[in-house]
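What follows draws every value from the coordinates through simple rules; no lab data is involved. The shown structure was predicted, so the numbers you read here are calculated from the model rather than taken from an experiment. Cβ atoms are built from the backbone, for glycine too; each structure is taken alone.
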Structure 1
């Protein structure tokens, strides 16, 4: 069977596992106060590839088969990721009316509700981690590391520099800082948590993290290219906004062709790196090509 077909089937199956946890954990939309619960469910279940939780589950599955213990961790990461999207779309940040092919949260429910709904997903993601059936020491480690990577030393710092850089000519170092923190760190920590929970040997954990750093940057480069060349129908969000807003992107700094070449070289290196782990890394090798060639 076509490897991409197998990958999409595997992604869909693991997406359902994550959705079950999210559906059980999040308040029902008719619970008081209804408006915020409607909003956070609207954005959480608006679609999306569930890439980050998928990485957590696959990294764990390289070492253990039963996914029950790690799925709440994967779901918590998706909650935190959804929070970032909801806040990114707000008028004071990226001001986007669409996300995942639907009206963005603030466009549906108003800025205040979207802000609070995003806040709730961020905060409660840490609570969900504590419910996972894993060692308590590992839960504490995950809470600490996720807070560090999502906070001022990571995602928030990247977002801040991204805002400050709008309309300015940025150097390669600044561009790398923005997207390492905004995108690559959360992708990498998704892999790291799965591997740690699966008790990956230290040497293999280092290989998995190297792979994560590389595909994290590939994901962002392709995202930047799709904003220029993609279809809003396929992407599920507005295109051309980065250039219009004067955003710091790979094409704006390196040019389209060099950006495309960088993504291909990083993909090849990621596959080569993870390939050293043998047959158990097959999903990640297929995924690397999928991320490079994605259209949405």
Structure 2
């Protein structure tokens, strides 16, 4: 029997379009595109617009006049700007107390204690209320005539203190009010982070004799670095843009001693005493650069740490 020749048919792959060939690489970018677009339009573009506006003298209505770096030169000799800058430094330093305070409260609430749900609700409460409400509550708390603070000071024989009327302590009083909800926010971050702590590492550390502070510093805290990073960034941003509490509690007073950069920017650019858009933009640029330095430092630290692993 002779073998018949079997015809060989060539198989050619169907031609696919450019999108089909790159679908896996392109699809994630398509999902990101709307968010990236709005971020560029509403965040990045206004930043560059503020830089540009800071080089002009403009009242918001008339013709803008290009004056170069004159606004920044005026900032150097502006006493009110200096006071605002120093107050922002106080906010930055003292506001960071919210991070360790939030950590220790989270460690307490992470325990099995009777009535722990009630405690969690009480500590969580400041986070969900408005900053305006926080400002009003602490304004009443500090009131020199009927405020609870002076009532408690009277119990120990101390005279009334006008916290919001004393230029030397007013900034610290407002910072204390801001620390209340900020500590609650850091507490929530750390409570979430504690749920991700590896129990095997905890058990191994106990077998090695780690207890108390050694356990916290060498075993628990290193595993909470992502939560700590977010807490640092959010706290720094909150300290630098502390506008609402100052507006509600003192409106920058007494005698402008409680101003911060964000409030001074508002006064110069938008309040009845200002309408100097270029000068306000220059203050905003300085505030942005300070914020950028801190955030860039933490991002660089995280990048170096991840690369070293």
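Quick look at the values:
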| read-out | value |
| --- | --- |
| Computed 26 for relative contact order in percent (Cα under 8 Å, 6 or more apart) - originating structure among 1, 2 | 2 |
| At a computed 3, 11, 12, 11, 11, 8, 7, 8, 8, 8, 6, 4, 2, 0 (P(r) over Cα pairs in 5 Å bins from 0, in percent, for residues 48-127 alone), which of 1, 2 | 2 |
| Which of 1, 2 yields 3.6 [distance in nm of label points 7 Å out along Cα→Cβ at positions 80 and 256, calculated] | 1 |
| Structure (1, 2) behind the derived value 3.3 of distance in nm of label points 7 Å out along Cα→Cβ at positions 32 and 104 | 1 |
| Read-out helix-only ellipticity at 222 nm (-39500 (n - 2.57) for each DSSP H run of 4 or more, over all residues; to 500), computed value -20000, structure in 1, 2 | 2 |
| Parent structure of the calculated result 33.1, given that mean projected area of the Cα convex hull in nm² is the read-out and 1, 2 the choices | 2 |
